[in-house]
Structure I
Amino acid sequence: MSKDKVSIMENKGIAPDRRRFTSRHIIKSVYVYAILVLVVLVLSLLKGEMFQRGNFLFWDNITNVLRLSVPILIISGGFTLIMISGNIDLSVGSILSLTTVVYAILVRDGFGFVAAFFLTAALGVVLGFINGWLVMKMRITPVIATLITMNVYQGVARYLVPEGVSAIKSDDLHKMPEWIGEFARNEVIPGTGLSWALIMTIVIIVLLVIVQRYTVLGKYVAAVGGNRTAAELSGINAVKVVWGVYVLLGVLSALSGVARGSYLTIGEPYTGAGTETQAIIAVLLGGTAFTGGEGSVIKSVIGALIIACLTLGLKSVIAPYWQSLAIGVVLVLAVALNHVLSKEKLAAE
């Protein structure tokens, strides 16, 4: 039990039970890491065409999985804060699709990387702001509000792609510059497998962990998710806090769009389909309470790695329907684990 929780309980006249940290608490702390290790070990026993030299554990294969999973790693970190606040955002996949298309259009039409990067990020701010406005100002249930924007953003992404064309890419009139793939594909340091997109992802995750654990915003997000009424009575502006987190997630989804567009070197309007489901699974696997108030960015990122390993690792090993079944089993496992941990939390309270 943390010192803060102990002191709070003592101030309220409650004698904290210091013996609660038993084997169950240890399992709660490490189970997501154990699942990742188990998944990697299982994949290491399989052979697939996408695995260089036939084994998943080779460094080239691992870095390839990391480069491909940059979007879900970034989004799952921001999604954790939304879930901790007691809200949800189903539009992250559509924001990813729309910003991928916009980024590709900007690059194709002559914008340099820096200009395209920041303009796409600015679009993410706008899209996240709209989500926050619908939820916090219009007071529409988060599921309904972001379901609406999910369809709207997806429709805009499809509208921006000319009729009869599947994606924004090089054609006779417009050529994609050769440098578009450098951000997400090229190694910064030869032999490491680290691209600029992957380095950006690591920096974002570290910053999100710091925000959640050590900043006022992180504490406010947890307070609002735990008990919004009590948080507001203590002087916390819940509207600004949650709205800000929606904007943050919009930016992170847009940066994911830049990474995805750079890696694919095209703007595919359906590239983000299913991302919201993957993010929910990752966050639940990480132990974030669906009802808000508790969660861990780093554990959600580990959950995202599990999903990425399963999705990409099984792609060339088993048929697509078995892949869907495997992801479905993981979703059931995530929900069950989250339910058990939530029951334990309620029992402790």
Structure II
Amino acid sequence: MLSIFDNRFPFWYTIIFIAMTFILGAVIGSFLNVVIIRVPRHEPIAGAHNRSHCMSCGHQLSALDLVPFFSYIFLGGKCRYCKAKISPRYWIVELITAVTFTLSIMTLGLSINLLIAFVLAAALIVASGTDIDTMEIPYGCSLTIAGLGVIATVMSIFTGDMPWYDHLIGAAAAAIPFAILAMFGAMGGGDLQIMAAAGLLLGWKNIIPAAAIGIILGAVGGSIELISVPKGTKKRAQEKSLEIAEKWYEQQKENGISILPGKTEAIFGSIFKGKSDIEKECVDEKCWNGTPNIDALNEALSSELSDISKFAVSIVLSEEKVTKVTCKRQVVFGPYLSLGITTAFLIGGKIIAWYLGLMGV
């Protein structure tokens, strides 16, 4: 590693490194905004016919409309063509990327790890943005981080930074507890995947502060989210979901479709931004004497609960009736885990040394 604060560099070289990295981060952040928007919609990210456009009027944007930070400021946060408001999240993502890139070069200097940090930051920012928008983390983000983990594992054989098997232990050390949390509904499958991939990259020592930071911040942020839910929302969502589920099940029975005698079925999903997503994959065909119309259930829930967001729904059925419906507020953990992973990659060793010092070790 060659530190940009090395005395061999004139001071103004350091300033140039920092400025150029900040600009690079802002430009990359602008591109990540496109990825965050288009990936969940399964739209092409690049191509001559897929240039950036206004999400309101569809007008293709010029280069002057896409300058990080400055375009938003000079346009007053509005589209140049239709005057629709532009979400401040665009410049926020650009700023987060720019700051993360800058902190990376200041911490890691000019090294292979700096390139890994850039790719890691991009993957985590896309994962966080998509998780906030859809409550799902793209597989591509987890695979990218896992790929970085493979590179780090191979590199460790030659650099001796840590034993190569520490990376494998790190993957297991993250995957096992997060799989248990996912089984109890405390985490999602995407959270599990991204932490397992991060464990492979960071190794078992650094994945500990990564997980600790992510879980602590997630607990604080989740508590704030839960407190901010309007009073009575959960009760109304549960009561309405029960009413809809009962009507839907009666319709299924009228069509000759029901739970088999002696069987119990639980179907589940989520309601996010007024759209229900009861998963067809969770239907156990061995419990039914036909195929239930899950699409009809989703349509009814979406229609009646259009103002509800971030709720997990579970419906338990027997042969005779709907026996139980639960609605539980969901918390997006992706951004918090991403912050923990980034922090651990940059200064995980210092955090561990600080903690051991407190313990007198």
Structure III
Amino acid sequence: MKLVGVELRRIAMPLVAPFRTSFATMTTREILLVRVETEDHEGYGECVTMADPLYSSEYTAGAADVLRSYLVPALAAPPDLDPWAVAPALAAFKGHRMAKAALETAVLDAWLRSHDLSMGQWLGATADRVPAGVSVGIMDSIPALLDAVDGYLSEGYLRIKLKIEPGWDVAPVRAVRERFGDDVLLQVDANTAYTLADAAQLARLDPYGLLLIEQPLDEEDIRGHAELARQVRTPICLDESIVSARSAADAIAMGACSVVNIKPGRVGGYLEARRIHDVCAANGVPVWCGGMLETGLGRAANVALAALPGFTLPGDTSASDRYYRTDITEPFVLRDGHLDVPRGPGLGISPVPGQLAEVTASTEWIGR
């Protein structure tokens, strides 16, 4: 492919309800979309950065700047462009995995469309639909939480994930178990809110039969996670700590986790995400696909990834209306607790022009 240019588009998507985690409360999701234009096709990538550097050191304005100043100019250097050329072209620039992932995904989308291949087909998907879980934010009260969980179970979600933090952990888990029973697939996500000194408190979650505790400690504390795994019975899952196939292999070897959450944006793109899947599969470690409140574009790619054989746990691949009243693409709809894997070329889905324009805050064109 021959690169013509890249469009950076900032959009603002109002959430159907505030979403609170241990590090922030969001009412609007600000998103950077990357559109790559080649001589024959275009492709989209969604940057999963937040507006502020709270979940990650990356943030949306910074991602736009590094794309504009460094990554897009570097991508223009190779005479021929394909998905495998992106990482080498950008390798000189340290970090910025989320920005790199958005650019690589846009190139991948365009390349797949040029070869009439779907993303699931190219990645190696073995399913035509994937089980959907839902992430439930920290609530103002236990009754509000129970009402929210009741609603999601009624909609057909197959797994519930509760966000937790110190002071909001055992009580909400106990309440959900008492109300909905032991058969509900239930897990918790701490987003690094605890330290190893909280091991006894986290062990109080053991009686409730959770699938896993996700990222309880700081992202750099691999040894702490390994020690925590020896002190609690609930499986430890790593999220923020896993930034590459190498880091996944190291964490598994150290006993720091027995489950891995793969977020393609966090690890630099879908090529690296597939490598992590392969490393985990080789070590008998189950994986699932995390979410970053994506639009239909990012959701389409995640659903395709989640159809790989190693993804044996339901992911955060919820329907579009979990977060947005109106998506920028045709909405993903929950059917019998599952989402369909798109079958069309590339991502298999494209923005609806009017809906995209309605939420657009700015656009910028970077020609080759």
Computing relative contact order in percent (Cα under 8 Å, 6 or more apart) for each of I, II, III, which one ends up highest? I
helix-only ellipticity at 222 nm (-39500 (n - 2.57) for each DSSP H run of 4 or more, over all residues; to 500) from the coordinates reads -22500; which among I, II, III: I
Origin of the value 2.1, where distance in nm of label points 7 Å out along Cα→Cβ at positions 279 and 295 was derived from one of I, II, III: II
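No lab work stands behind these numbers, since they all come straight from the coordinates. Note that the structure is predicted; figures quoted are calculated from it, not measured. Cβ atoms are built from the backbone, for glycine too; each structure is taken alone.
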